[in-house]
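What follows draws every value from the coordinates through simple rules; no lab data is involved. Since the model is a prediction, treat every value here as computed from it, not as a measurement. Cβ atoms are built from the backbone, for glycine too; each structure is taken alone.
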Structure P
Amino acid sequence: MSDARTRQPGTAGHPGGPAPVPGRRGAAWLVCGRRTKWVVLALWLIVVVVAFPLAQKLTDAQDNDASSWLPGSAESTQVVESAKAFRPEEVPAIVVYAREGGLTAADRQKIGADAAAMRALTADGIQGARVQGPRFDPGASAAQILVPVKMDKNGWNHIADAVDRLRDRSGTGADGLQVHITGPGGTSADFAKAFSGIDSTLLLSALAVVVVMLLITYRSPTLLLVPVVSVVWALSAAQAVIYLLARHAGLTVNGQSAGILTVLVFGAGTDYALLLVSRYREELRRHEDRHEAMARALHRAGPAVLASGATVILGMLVLLVAEMNSTKGLGPVAAIGVGVALLAMLTLFPALLVVFGRWIFWPARPVYGSPDPTAHGVWARVGARIAARPRTVWVTTAVVLAACSLGLLQLKADGLSNADSFTGRPDSIVGQEVQARYFPAGTGDPLVVVASAGRAAEVGRAVAGTPGVVPASVGVPPGTAAEHDGKVLLEATMTARPDSAAAHRTVERVREAVHAVPDADAKVGGGTAAVLDMERATTHDNKLVIPLVLLVVLCVLGILLRALVAPLLLIATVVLSFAAALGISALAFRHLFDYAGESTDFPLFVFVFLVALGIDYNIFLSTRIREEAARRGTRRGVVTALAATGAVITSAGLVLAGTFAVLGTLPMTAFAEIGFAVALGVLLDTFVVRSVLVTSLFLDVGHRVWWPHRPGRRPEEEPAPAAEEAPG
């Protein structure tokens, strides 16, 4: 092999020229060798053929019942498990009828006929024999029928079918008669409709974003097909693995984790593809043989991609220490998705690129021997300007980001009511408002108390005497076993709306009252108690998970960069970026979107996604700075690295922000808020933190950023780089 094929044209003998091409026995050649590339492609074809039918079954393996969301050790979770011994696990759907000015005789006749028809229903888990009502309000303007619906492993998806059947029976009312289905059953059905088709909706939306962004980035209709095919295959393989673990290893997958899986695989996988293509394009200009160019690209970019993937995977696995089952279950699901995406982008994607050759870049094919177009591009000029006064730049940028973080004062991450959980007004929310005008607000979502049978009377009196409880409502509900294994189950209706702060205070008072009954072993559950326990568990998770994620990321950066100062600076910039993104988001939610608040797990999810994913760009930049600093010194290495990575990291940030933004297509406030905040945070990190703040910090600190190790020359030995000096 001649020197012309292993050295960049025009740099022969220069110490900054390319290092020798990795040996043909290296790991890179196993992926992109002349023969081994076909082996890699064949193996992935086999994987996809096997994985595709399994991936289609993931929806059936989802577990959306209460225990998959609640904190495992919470009192409400224990009540859910204990209540199964008394009756099938169920939720009540409430059919509400109302007419302004009073119900007519025809209305009463219709309501009675509907109740009789509902008692005859047994399909879709409807417990017709245990239908209660109709019950009329004192003013005879409204009525309600309570229909228990049996739960199963499919959770709210099953309830949606039952509610549709009830709606067919009750109709929509006529001549001013309002008919709504509300209560926990109605709300669960509306949640199910919001999540229906979530996999296909997010898949198609994310795919559209990726295609558009890759077309803009690559300006090649042929090249964009390779990363799209690789990401889709990776998603299918990841879903198959998760399905098998859910079926045979007890992995919990619910609608939330399945939806986020799609976004993560598309976002992270496309980012890795962009970064690898950028390095591959550089090497194609330096090496005539595309196999050598890809081996070189993998050898140089591979460690940064691996470190990025490891950071995300470890950050997701930290979620396993969470108390919330929904958060804990997301950890391994997301880690598996990113792990499979990482594997695909380091094996399948390079093999496909090498198989297709240079023509895949049409119409802008990288020609061997051509100059690097980034040498005097916009990012080279940006780096030169920052290098003139780096301290002024980073101080100003940090102050602006800190000012943006003051918006955190507007953050209301104390939970969302049922009405505030939807971006629209579904039927269950309208029905809840109608019901609250005529009946006790807590009707249909009672407190559930499990206690020792020998102390049932004392516990009942304690519950009935608690402020916020309707005294006459306390007792054993109809159709429930009076006693089981020395325990008794009681229910009680609250006067406050079940999803209100007043109802939470009632739960706390009831718990205090029944816990004071000697030898009662009483526990209080129900929908309101479950929400209260979830909020407390999330507060605990915020305090535990966030520091652990920071520690994991710091360790990965320390190992990768073999330094202490640089990782600390990078962590500080990401935290500042997170605070600014949260502050701006809070202001937007209050004054632009008019959201009432945020879910309690909103800060945790945004932090984990922003830190684990946002640190990627700092990893890509800092590893390139270290590589260039070893040859040119830190100051010039910073400008060189920014010029070389600026365009591709910006493109990667736009793709990742776009994929998270598709969460806003779901009619759920929590998903819309997470998608907006993460997308905003990624854009801040891409255009401000990485390109301006990190660059100016590294320039100002100089060689000391690598303490205790110092690659390259000391900065005082070299002049400050100017725009015309920025190397490619």
Structure Q
Amino acid sequence: MEHTERPEVTTGTTTSKPPTQNPLLADGTLDYRLTDLSLIRDEHWLPALEAGMAAQRTAVEAIARDDSPASVASVLHPLGLSHRLLSRVERAFSCMFSVHATPERQQVQQKLAQQLAGHRDWLTLHPGLFRRLSALKSALTEGQTSATPEQRRMLEKTLDEARGAGAGLDEATQEQLRAINLELTAVETAYEQLQRHEAAAHAAYFADLSELEGLGDQELAAAEAAAREAGHSRGALLPLNLPVQQGPLEKMTRRSARRRLHQASIARGTLTDAQGRTTNQIGAQIAVLRARRARMLGFEHHLDSVLPSRTAQDRASIDAMLRTIADGARVRLDTEIQSLHEAGVLDAGAHEADRSEDDRADSTAELQPWDISFGFAAVTRQRSSDSSTNPAQPAAASSAEDVPVEEALRQVFDAASRLYGITVVERHDLPSFAPGARSFEVFERSAEQRPQAGIGLFLLDLYARPSKSGGAWMNSFSVASTLTGSSPVVINALNITAPAPGEEAALTPSAMRTLFHEFGHALHGLLAEAEFEELSGTAVPRDNVEFPSQVNEIFQELFSGGLADAGQQPAEEDLWGKGLSTFEHVAAVVLDLAWHTLSVEEAEAAAKDPEGFSEAALIAWGLDHPLVPPRYGTGFFKHIFAGSGYAAGYYSYLWAQVLAADASQWYREQLSQQDGSGGPDGARPSDEVLAAAGTHVRRELLARGNTRDPLESYRISFGRDPEMRALLRQLGL
């Protein structure tokens, strides 16, 4: 991590301007127009949102009334400027709510979501605006006015969204669509809030710390602190993260304790809300509403309604990819589980304490679902050890693999610096947007290797807390836009265990990979160059957005012995666990597509028995493994039910893996040119080679965002269309 002194640069600071009573109503007073988040109170959100919607309505009505010849200046530009206040409020609340969802903010979220749903329908279905957008398209077609390629793309995107929302349909159908959209917003919010409540309610409590044998001191201290925060006078509490496989399972040596934690994880989807609904039932209700909406828009099912805004050609191409990966993953998983039996990890991990009458089943040699994470981690340690060790003693063996936070950040920032010519400097003077969060400024690096022009801010929130969403993500307070004059201010949020007082946190290899992944998203936002916010950075089709972040993961290898030779199959030890991770991922994708490729009648039938429908969908694909459930079940699949972003789109991660694997192959090919062999002796690639490759990709792909077809940017960046072979090789399939 850079510790360079921050240079004196002009970054849009307006500190001389006194804050208004509601700090959200004016441009922020901090660098890059960031609002001083310490000044925001919960009562500020709704008035600011209403002011933002009112400002946009006024601007849109003016566009619709304008009878002058349609042009970019009279239609697109005022439309792109109309949401400046609304966008600032929406983005700020989204960032703040995701990392610290207090009960007060949850109440605000319900009201915000309903008002925004109605406003979006008003905007996308506005007949006067649709008329002006259509007039601009006609004027461009007839050569009566001009526009840049990005402006033309913005126009087509806006028209597509309007038509996809029902613009042009009769008024009665539009009213029905508005009603469905409002109901969808309500049930998606209900799903998110019940899922969040259930994760807390099902957290596994252990009165006796000895039950958690195998966890490190830092993890135990965090679990004890979580228990105190939850009101327990003693013992430890293990909160649940989103995926079904909970992280502590890898180290917990007592099978009875592992069983309790695993069963708590899969029990999600059983609690009810005030209306008596489980998340399974709410998710099914969401699927029904989406199917009805798709039919009104003239589509067979929800997937067909969203494919026009994706890069995948059709369902057949998605299914073909899935079938190839699923079949290979199933075979590899069976081989891996056989290796668990042969390794005898359960015999090595047996405890007399597990041989009580209640836990007799846990002391048998028969593998159970709660043994899988432990077994895979144990075999990993067993294989990496130079001598025969006890695979049931994970702490000492795994601690050497963990990376202290400061070293982890140094590696992530150094890779980005060498690739893209940037410098990251910590800012201690900015108010934190969440408890324990950190702030960094990103600069262009000059030829003298010193920070030069400021690019934007990177805000980092590493540690788990009860009020925080599970998983890891990137979000933005603002995005790069020459039209609005905004600069990127992006956040990364993870959920690693906070360190004990006086100690430094460390990242596991998995968490380290997640950090590289999420910073890949951050770079996509930070390095964006766009006229319109709606096309900037990560505003690409859903099945393309994960691609740059997955590419960034490969640069973790720069700090672990160099990159593999181009075209070479990874070593078998590096493929260990790929069957498990790929299998559970594909199973979750199948669940998503199963719910979102239903007709209205099929969705209504499935809603009568959501659990049975989910099970049948997995059986149909041969993904109903008794030991390995899907990464997310219907009752805790936040990606697809707590909002529409990944609905019928969770395949995007695999689709992006195809692109990322092929792009990684290209990087290896470039790096191999430095010595003709891919970098022998584990040498790190030269800065010159990395900088040349990174500069090209930054200019032609990361900076472009959605200002042109992302697949065209891919072809220009890497000189070819992506193929699946590289991914299949990486997965050992």
Structure R
Amino acid sequence: MIGKPKERAGRRRAFQMVGLGLILFGCFIRVLDPYPVRIARLTYFDILQRLSPREYNPDLPVRVVDIDEQSLANWGQWPWPRTLLAEMVKNLGEYGAAAIAFDMLFVEPDRFSPSRLLNDPALADILTVKRHAAKLDNDVLFGLEIANWPVVLGAAARPTLEGRPVTPMAGIIEIGESPASGLVSVPNWTPPAPPLDQTAAGIGGVNVSPLGGMGIIRRVPILWGGPDGTLPGLGLEALRVALGESVIIAEGAQDEAGIMLAIEVGDFRLPTTENGEVWVRYRRDNPNLYLSANDIMQATDNPNLRAEIEGRIILVGTSAAGLFDMHQTALGESVPGVSIHAQLLEQILTGEMLSRSDVTAALELLSFVSLGIVVTVVMSRFGAVASFVAGGVSAAVVLASSWMAFQNQLVLFDVTFPLLGGMANFGLLAGYLFISTEREKRAIRQTFSHYVAPEILDEMERSGHQLQLGGETQEITVMFSDIRGFTPLSETVSATDLVTLLNQLFSKIGDQILRERGTIDKFIGDAVMAFWNAPVPVEDHPCRAASAALLMREALVDFNASAVMKGRPPIALATGCATGQACVGNIGSKSRFNYTVIGDVVNVAARIEQSCRHVDYDILVSCAVYENTRNVMAMLEAGYVDLKGRTDLEPVYVLVGGQETLDAPAFQKLEATHKKIIAAIRNRQPHDQIEDMCADCVAQAQHIEPGLRRFYSALPGRAADFRSDTQSNQLIFSHQESESKPSA
């Protein structure tokens, strides 16, 4: 009993070690951060934004001039002559724009310039212009115009190493250990064509994702690294120009190089990722953000347009489908790239910046570890169901914390890895527990199979037999079998050898009981108790019990002839069987009980087994067993015996053999002689005559069942057990005894 708690504690520790191993493995996976883990995290962040997108604020000083389909239809296909763009810049400047940023490239010289048209051999003989107009260059005119206004031009990342240098207009002040060294970098830039790169107030990168980036735009580089130094993104550069600032401050870590923490422009501070990116806090695309370029190009002064443009940062871009500047946002929308720059500016101005730091990642890992510990500890102690509930509650807390952090602090806290990792741990641990439980179940089944036949175990599993305190009354057959001569045997061997001998004997005997679908109740010293028809029904249970007794007799013969009994006196068994009503079930305390039987039939079977010595035969059965098996078992009347604790005498029968013995002519002859003996005893014939008939039966029994010889040798001395007057006298005595007792 002491070993059981230690064994359970050992299994629990082993289970917990498996859980700890899974937690450590999960931590290793999270540190590696493979693609499935990353994409699950980003998808969850998209879901957060879709559940609670940012609201559009029309009062924010950001607008987009959209070169839409109507503008292209009215002013011609793209690219427009830069004289038209100069007119647009002039109109926007006169409307009071704080900054004008072009989300487009002016890489090549304007092909509509008169000087370029006259240089075209195909057009030289066709076109005629005045001499002073022959040298007109639209790029010069455009450059002269943008020099008058706060204009920001765009530069695009170039994947090759070939390209012209770009000169950033913004000064970059780095604080910390070279934070700009860890920025998203590009091999080269495609800057604006001369002289535009010299006359613009600012130059910013138009890309909204690193080179090779595809799919959903979630983070936008706010500063870029390149061969010519650090270049701000288009939105940040537009903000700098609008504020009239000359420098941008890049704040980095003090103790580690290449780690960007934040960007400062004027009074605005933007927390960034370590490589200088900003998480975009998206809102639904709103048409109120856009102004049509067609309206801007009109020469008349429009008060409504002035109200929309004056004092605002104006981003010029295109939503025309043919110009291929559409990107997908975390909200699932396809918007022009200029819209993403505008949204980034809006959240800078409002301070609604999404943040995600190393501390957040550490807390996510801690959540995973905590969930894993909860699942492991609870499952090891209380099972999978309790672990599922505890894990579910813990997961709900983590999920709620993530939502509140996003809603209130704009912190991106990933729950996918803690939850999915916790679910994976739960599944693997549940599988381990299932395998472990199945292994223990098989071990328990193997152990229980020593008490119950395998067929009965199968039926119990199919019927869903439940072990619970209590029982029910039903008819059963009970067997008691005791070793004869056990005391002399125990005096000749040591206690250890005696236990070994008993184990081998009971194994032989128990196998025969289980073979006949019996249930071994208990081993009581040198005796065994078994019963039939429980816990599952056995229709022919009296016959099964009788057959088991006969098989035990045969097994005992083999056991006595075995090497273990060499040099020792043979062992004999005394077996008694009785059929009757009994309470069958789990009997004991609520915390510990045994599946057993209680009832008068148990006492009857035990007393019948004790009567084997009086009858001088090894197997006796009750009258109920006889009545149920008389047509298939060879049995002979053994008279009435006095059972201790019972008032009435009990008729018993010796069990000689099975159906084969019953049908044998020799047994039928013996049975006829046996009946004559019983009749002679009851008719009080001379004792010598009864002895002669018994001697005849002894001779016949030699070829039927040798054990009957002792039975018939003792029969003449038991004549009183067969006489009816003995029974009547016993009944009269019992009646007088009951009358002599005082009434209650």
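Here semi-axes √(5λ) of the Cα gyration tensor in Å has been calculated and equals 109, 23, 23, so which of P, Q, R was it run on?
R
Which of the displayed structures (P, Q, R) returns the greatest value of distance in nm of label points 7 Å out along Cα→Cβ at positions 259 and 651 on calculation? Before the final figure, lay out the partial values.
Numbers: P: 3.1; Q: 3.9; R: 10.0.
Top value of distance in nm of label points 7 Å out along Cα→Cβ at positions 259 and 651, among P, Q, R, belongs to structure R.
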